[in-house]
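Below, each structure is written out as structure tokens.
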Structure I
Amino acid sequence: MDGKKLIILSEEAKLNVKVIGTIGITDGHPYQYRVVAWTNAKDKYLTKIVPTEGDPEFNEVLQISLDKNFPAKALFVDVFRMNSDGLYFVGRGKTLLPTDIGKDFYREVELSGFVEAGFLQLSLNLNVFEVLGYAI
């Protein structure tokens, strides 16, 4: 490594989205729930499927890569429920992304759907990483 200088090759931004759970979307019947989250419609991130008769608790972190050249302003989320009859759209929500790096921001995102209403609980944390390399 003699004569080589350590340099910053690039920066990567990651949004850690902790999907906590929902409030008020259940009707008391057994369903399986899943959340889909994205900042760019081409790259969607899915939670695991959670079976429950009540409001689902996910407690799962999704790590979303952000493009620093085309910064996103908002996070979009869809909630779906499934049973033996099929897949049903529960609601969609939108929340602004945090601008402070390294801090947790709790959000209750309102879900709008055809019939259902409720909230999705999230914790958002924005991180920026430097990718290091050596100059030749």
Structure II
Amino acid sequence: MKLSELKALVYDQAQARTPKELKAQYPSLKSLDFRRKQAWQTALKFLSTLPPPAEPNLTYEQWLAHPPPEYRELFATLDATSQAFDQHYANAQALNGELIQIADELESLSLELETEAKTWPNQPPRPPKPDPALN
């Protein structure tokens, strides 16, 4: 392989344009003398062992629409948990509405009984109504 081809491969894999950028991006390459072909071969071996870089120009929405496989299961779990939470929250809101209605009814009943209790001493006590179930 020609030196120019080797340099092109290394620059492509490292996403760099100069040996200075290579050394800044990968500190383990600082000791290499890039005037020699052996240094370029060593750099290519080193870079080929690294995982491929993520696509840098993806927006968050694009990445989220097509996440890497290792995140898909995690996102599926998060979606299921979020849906379950939404359902439980809706149920809690409905129960809360019912409780508020019951509290309002109890408050109005309390006011009604309080009014009746204030007027009660002025009235003679009424005998209890007979229970038809007992007869």
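Points to keep in mind about this one:
- When FRET efficiency 1/(1 + (r/R0)^6) of positions 13 and 93 (r between Cβ atoms, R0 = 30 Å, to 0.05) is computed across structures I, II, the figure 0.85 traces back to I.
- Of the structures I, II, the one that 0 was derived from, the read-out being helix-only ellipticity at 222 nm (-39500 (n - 2.57) for each DSSP H run of 4 or more, over all residues; to 500): I
- In this comparison of I, II, the computed figure 35 for relative contact order in percent (Cα under 8 Å, 6 or more apart) is attributed to I.
- Origin of the value 67, 27, 23, where Cα extents along the principal axes in Å was derived from one of I, II: I
- At a computed 4.7 (distance in nm of label points 7 Å out along Cα→Cβ at positions 45 and 61), which of I, II: II
Here, each number is a calculation from the coordinates, and none is a lab measurement. In this text, all values refer to a predicted model and were calculated from it rather than measured experimentally. Cβ atoms are built from the backbone, for glycine too; each structure is taken alone.
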